[in-house]
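A.B. asks: Pasting the structures in now, so scroll down.
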Structure 1
Amino acid sequence: MNSTDSRASAYTTLSRDSVHEVEIKRSRFITYLFRVESEAQAREHIAALRKTHFDARHHCSAFILGPDRMIQRSNDDGEPSGTAGIPMLEALAKRDTGHGTDLSDVLAVCVRYFGGIKLGAGGLVRAYSDSVSQALEHSTLHVRQRLRIFTLPAPHALAARWENELRAAGYQLEPSVWEAAHAVLHIGIDDTEHDAGQLAAFTAALTSGAGRLQPFDTKWVDLP
C-alpha cells in the first residue's frame with residue numbers, strides 16, 4: 001500500500017466454496033462458506049440454504065465485502081441476540097489468513113439442527129465462532145491483488161524481446177495489441193507508487209529512454 005493511498009491494495013478470499021459440519025451436544029452446526037462480491041449475492045445464498053435446509057431451526061449468517069471490508073453484516077436468525085451472527089462475523093474478521101492480508105468477499109452461513117440440549121449464551125457464542133473457524137481451517141484461501149496496468153508501445157521487431165525481458169524481471173504481462181505502426185505491451189504491477197517508479201526506471205533502461213510508458217487501467221486479479 002502506498003503512502004498516499006489508504007485503500008487496500010490486496011486482500012484474501014476463498015479459492016472455492018466449501019462446507020464443514022460439527023456436532024456440539026447433539027446439535028448439528030453445518031457451516032457453508034461462499035465467495036461473494038455483493039450483498040445481493042450473499043442474500044441469494046442465504047435464501048437458497050433456507051430452502052435446502054427448510055427443516056433446520058436456524059440459518060445464522062455473517063459476511064464481509066470489499067477490499068477495505070467496508071460492508072459487514074450478521075444475523076442471529078432467532079438465536080438469542082449476539083450469540084450467533086456477531087461471533088461468526090468476528091471469526092471471519094479476525095481470521096489469520098497467513099498471507100498478511102485481511103479476509104473479505106466471504107459469506108458464512110451456519111445451519112443449526114437443534115439436538116435437544118440448550119447450550120446457553122456462552123455455549124452458543126463458542127459454538128458458532130468455532131464452527132466458522134473450523135470451516136475456514138478446512139478451506140483454501142488465496143490473495144487478490146490490485147494491479148496498475150501500463151502500456152508501452154514497442155517496435156514490431158523489438159516487442160517479443162521486450163516482453164521476455166519484462167517477464168524475466170517479474171512483471172505481469174497481458175496480451176499485447178498488435179497495431180499497424182507498433183505493438184502495444186500491457187504491463188501489470190502492484191498498485192503502488194514505489195512499483196510504478198521501478199517500472200519506469202526498468203523500461204527506460206530497456207528502451208534506451210525511447211519508451212513511452214503510459215498509465216492505462218487498474219484491475220483486481222487472483223494470484224496463483
Structure 2
Amino acid sequence: MSFILSIETSTPICSVAIHKEGELMANTDLFLEKSHSNSLTPLIEELLQHCDLNMSDLSAVAVSSGPGSYTGLRIGLSTAKGLCYALDIPLLSISSLDSMTSQVINFDASENICYIPMIDARRMEVFYKVSGHNLKGIEKMSNLIIEEDSFNNLIESYNKVYLFGNGSLKAYELLKNVSDKFTWIKGIDPTAKFYGEMAYEKFKQEQFEDLAYFEPNYGKEFYSPKSKKKSFLDLNR
C-alpha cells in the first residue's frame with residue numbers, strides 16, 4: 001500500500017494532497033499572497049490527521065519541479081526534501097504545467113488540438129508548455145514574451161489551441177484577435193490534487209530524484225535587484 005504526499009507551491013496557491021495508490025484521499029488549497037513557509041507544515045499535519053495517517057505511513061513525497069515562483073518552489077522543495085530525508089523515503093517531481101494540463105485533458109475529445117498551460121512571469125511574459133490531446137509534449141517548457149505571432153505555427157497545424165493558467169488571460173486577450181482557434185479556459189491552476197496518477201506512475205517505475213542534487217526548473221534565472229538603500233559599509237567609506 002503506497003501513500004504519496006504531494007506538495008505544490010509554484011504559485012500563490014499553497015496546495016497539499018495525499019493519494020493512496022494514485023487515488024485522491026484528501027487535499028487542501030490555500031490562496032496566499034504571502035510566503036507559504038508558515039502554512040505548509042501545518043497543512044501537511046492537518047491532512048495526515050484527517051486521513052488517519054502518520055508521517056511514517058508515507059511512501060514518497062511528490063513536489064513541483066517548476067516552473068513558477070522562485071521562493072515558492074524553494075519552500076516546497078525544502079519541505080519535501082526534509083521529509084524524505086527524515087523518513088528515508090523517495091522524492092518524486094511533477095511539472096506544474098503538466099498538473100494543469102491533466103485537469104483539462106478530457107475537455108475536448110478531438111485529436112487535432114493542443115493545450116498550453118501558462119504560469120504568469122510578470123508583464124507579458126509567461127512560462128508555458130505545449131501538449132497534445134494525450135499529454136504528449138509538442139514543445140518543451142520555456143518562457144516567452146507573448147506577441148501576436150507567438151503561436152502562428154500552432155494555429156496553422158491545429159483546429160483548437162486551449163490556453164489556461166494564471167498567465168493565460170493576458171495572452172488570450174492579445175491572441176483572440178489573431179485567430180478564433182484560441183480558446184481560454186478559466187480557473188485552472190497548479191494543484192497537488194492532480195498529482196496522483198503521475199506521481200504513482202513515477203513511484204512504480206522508481207523514477208526518484210536525488211535528494212542532494214535535485215533542483216526545480218525555475219523557468220529563468222533568479223534575479224534579486226540590488227537595494228538602493230546604503231549599507232553600513234557604504235556609509236563608512
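A.B. asks: Taking mean projected area of the Cα convex hull in nm² for each of 1, 2, which is largest?
C.D. replies: By mean projected area of the Cα convex hull in nm², the leading structure of 1, 2 is 2.
A.B. asks: From 1, 2, which structure was distance in nm of label points 7 Å out along Cα→Cβ at positions 93 and 125 = 2.1 calculated on?
C.D. replies: Comparing all candidates, it corresponds to 2.
A.B. asks: One of 1, 2 was used to compute mean count of other Cβ atoms within 10 Å over residues 13-20, and the answer was 15.9. Which one was it?
C.D. replies: Only structure 1 yields this read-out.
A.B. asks: Rank structures 1, 2 by mean count of other Cβ atoms within 10 Å over residues 101-108 and report only the one at the top, that is, the highest.
C.D. replies: Once mean count of other Cβ atoms within 10 Å over residues 101-108 is tallied for 1, 2, the winner is 1.
A.B. asks: From which structure (1, 2) was distance in nm of label points 7 Å out along Cα→Cβ at positions 189 and 205 calculated, if the value obtained is 3.0?
C.D. replies: The read-out was computed on structure 2.
Since every read-out is calculated from the coordinates, none of them should be taken as a lab result. Fair warning: this is a prediction, and the values are worked out from it, not measured in the lab. Cβ atoms are built from the backbone, for glycine too; each structure is taken alone.
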